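The numbers here are math on the coordinates, done by the rules we state, and not lab data. Every value quoted in this text rests on a predicted model; they were computed, and no experiment measured them. Cβ atoms are built from the backbone, for glycine too; each structure is taken alone.
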Structure 1
Amino acid sequence: MAGAQTAVQLREQGWPGAIALVGEEPHRPYDRPPLSKAVLLGRAAGSAFDVDFRALEVDLRLGTAATGLRTGDREADTDTGPLPYDHLVVATGAAPVPLPGAEGVPGVYPLRTLDDAERLRPVLAGRREVVVVGAGWIGAEFATAAREAGCRVTVVEAAGQPLAGALPPSVAARMRVWYEEAGAELRTGCAVTGVAAAGTPENPVCEVELSDGSVLTAGAVVTGIGARPATGWLAGSGLALGEDGSVLADEYLRASAPGVRAVGDCASYPSARYGRRLLVHHWDNALQGARTVASGLAAGEAGTPLYDPVPYFWSEQFGRFVQYAGHHTGEDEMLWRGDPADAAWSVCWLRGGVLRALLAVGRPRDLTQGRKLIERGTVLDPTRAADPSVPLKSAAR
């Protein structure tokens with residue numbers, strides 16, 4: 001998304017020079033959200049963007065991996081040879097965190113790429129028993145698809161709740177029941193201590209050892225324990241990286257070397273809105289960041305827009321449409337909007353009365369209005385905001 005949209009936006013904004021779009025995968029640039037839904041369930045063969053790169057005069061170089069960067073020479077190294085540049089946009093995304101001890105074990109799968117989804121499609125089609133490691137967003141989405149396909153699913157989470165680190169326990173606890181309602185078993189407080197191959201080549205089986213001493217047997221193990229910026233190829237480049245591996249971009253998405261910008265899952269940026277550096281691994285960040293990078297390059301340094309959007313993402317899981325906008329911390333006041341036992345409800349996070357973040361389950365209007373209120377730094381009347389019958393925008397003071 002980030003790389004392809006940067007190229008498209010450059011042309012749309014009048015960039016006259018040559019553009020090379022380099023990607024390690026052999027596939028044309030594609031959208032990722034359908035991978036855990038339609039593509040995984042065999043309802044779509046792929047999700048390639050409908051972009052005519054030839055008509056845009058974009059040199060699309062597929063199957064080409066970046067291997068290094070020499071900022072002093074303004075040259076990127078690839079496995080097919082060096083690539084000189086005047087401007088470089090780093091958009092290499094993120095890679096799944098591997099499950100310790102499971103490297104090379106047949107039947108263990110990540111879910112990040114089109115190839116990952118295609119490898120998992122027969123698992124779902126065969127209704128195999130599946131163990132999902134990690135009850136985060138991707139774990140919940142895969143469990144949803146697997147249950148829909150008729151697979152028996154066990155989700156294992158080392159933390160004491162689903163979505164640990166993303167949502168507070170009081171909110172995540174309300175989502176726990178979704179697994180049970182969908183027929184998926186959720187086991188929290190259990191870490192995976194080992195994975196071993198069993199069965200036969202014709203019928204591979206994985207044995208998953210847990211920290212409570214139990215062993216689960218499954219036809220496939222799907223890992224969803226996080227992702228890290230795919231920036232290993234930048235080692236020795238001199239480009240500043242954070243402890244999380246992200247390219248440390250500034251408020252214009254410029255990296256630390258002249259002529260280099262970074263966008264999407266591989267880049268973090270300082271947010272004046274939230275007073276901290278953010279690393280956002282979501283679709284909307286890749287799209288909005290690409291527009292900012294292209295605007296900066298097309299308009300020159302004087303016309304570069306500041307990048308400080310309200311983070312946004314969505315997830316479809318267990319028959320529910322979940323949306324989140326903003327960024328919250330434990331210091332923020334949490335306010336329920338509706339009964340979480342119902343099909344639709346929201347949670348607001350306020351600081352000094354100002355709306356900072358919002359989680360909406362089946363309430364898209366709350367999300368749309370809340371996102372605008374967050375952008376404006378609007379103070380809310382907490383009593384009216386807690387009343388789900390009152391439009392959120394009407395709670396503004």
Structure 2
Amino acid sequence: MLVLKRLLFEAGIRQEDFATRCGMSRTGMGNVLNHRCPTAPSTRRRIDDEVRRTPAIMDVMRGMDIEMRSIWEMAEDEFFSARLRSKLTLAPPVVPGDPTEIEPIHEEEEMLTMKARRQFSLVATPFRNDVREAKDIYLSEDHLFIREMMLDAARRQGFVAVHGGVGSGKSTIRKAVVHELQSEGIRIVYPVIMDKSRITPASLVDAIIMDLTTEETPKRSLEAKTRQALRLLTNRASSGAKQALIIEEAHMLTKAAYKSLKQIYELENGYQRLIGIVLIGQTELKNILDENMHPEIREVIRRVEMAEIEGLGKDVRKYLEHKFGRIGKQVKDILSDDAYKAIGDMMMISDGRNVTSKAYPLKINNLMVRAMNAAADLGEPMVTADVIMNL
């Protein structure tokens with residue numbers, strides 16, 4: 001099949017609608033798209049002109065770095081690298097999301113040895129499967145500030161992007177935010193396509209429809225499903241209900257998806273916006289939403305509030321007290337007082353100009369596991385500064 005056919009799918013445009021715009025029959029367009037049948041130069045020009053006049057297709061092409069001449073290539077041709085071919089693979093169906101369950105992949109967690117567990121009398125481990133209910137969540141002052149920004153965006157139909165390194169606590173904050181919003185009756189729209197680079201304008205609208213109602217299924221064309229989503233959002237807003245769109249791994253989104261988010265954000269009922277948007281991503285999200293680096297999506301960037309998760313900072317002791325307290329242990333029986341400064345020193349990172357702390361929860365967890373394992377191997381009764389600095 002032609003690349004053009006896949007572009008139509010990604011843009012949410014029906015083949016028969018596109019054929020009509022080009023002055024062709026449905027059968028004739030099907031032959032062109034499926035088999036690259038000989039096409040008269042005049043017909044090809046009409047199709048090219050219609051593609052250029054269709055913003056949804058052009059957005060998808062820009063997001064995938066596809067040139068105009070490439071729409072006439074067969075999708076199976078060697079012209080397409082593995083990267084482009086994976087992006088053009090038909091997106092999986094969107095299913096209603098549960099933002100309390102889906103977890104992005106993190107770096108591998110380290111495990112306590114049996115020797116360490118025996119030495120410190122740990123029947124349970126403090127760092128694995130550690131968030132099962134709201135009271136298990138620990139939020140530092142920085143995390144609490146970020147949480148309030150996310151809650152405000154959801155409650156007041158704002159647009160915020162939160163970024164931080166792996167293990168910085170993004171998913172933990174998301175769980176706290178979702179728990180709070182759901183307790184207030186705010187509906188969460190949560191796209192669950194695993195590969196966020198395959199989110200399209202159409203799939204975003206699908207997610208809104210599927211998470212707002214179980215009584216309707218998304219229409220076929222992008223125009224029809226957009227009207228359907230707008231109607232559902234307007235009806236909810238008129239009844240006083242609120243909703244928020246939350247997307248994790250947002251650094252993987254295409255430019256076309258970002259532009260669609262801007263359009264979704266600007267949906268209104270009178271003076272009232274209809275949905276808040278919260279993006280969560282790795283540190284790359286900061287660069288993606290930098291107007292100097294990506295001026296082509298400046299109309300999106302200028303509407304987004306940015307927030308960076310800086311880590312636990314001075315709350316490391318409270319964090320560890322919380323973690324060990326969950327399993328009935330006191331951290332003072334495991335860490336000496338001088339260990340905390342050593343932990344802080346180990347978390348300092350220099351880029352040659354600035355020194356910053358990366359005291360992220362996952363990094364603290366892994367450091368503690370390594371230190372407790374080392375203390376057990378050395379026969380040390382507690383984790384001390386010397387144990388930590390010699391890891």
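Points worth noting:
- Once distance in nm of label points 7 Å out along Cα→Cβ at positions 64 and 320 is evaluated on every structure in 1, 2, the highest one turns out to be 2.
- Mean count of other Cβ atoms within 10 Å over residues 272-279 - structure with the largest value, from 1, 2: 2
- Among 1, 2, structure where Cα extents along the principal axes in Å as derived comes to 64, 56, 37: 1
- Structure with the greatest value (metric mean count of other Cβ atoms within 10 Å over residues 40-47, set 1, 2): 1
- Among candidates 1, 2, the computation of relative contact order in percent (Cα under 8 Å, 6 or more apart) that gave 20 used structure 2.
- Computed -13500 for helix-only ellipticity at 222 nm (-39500 (n - 2.57) for each DSSP H run of 4 or more, over all residues; to 500) - originating structure among 1, 2: 2
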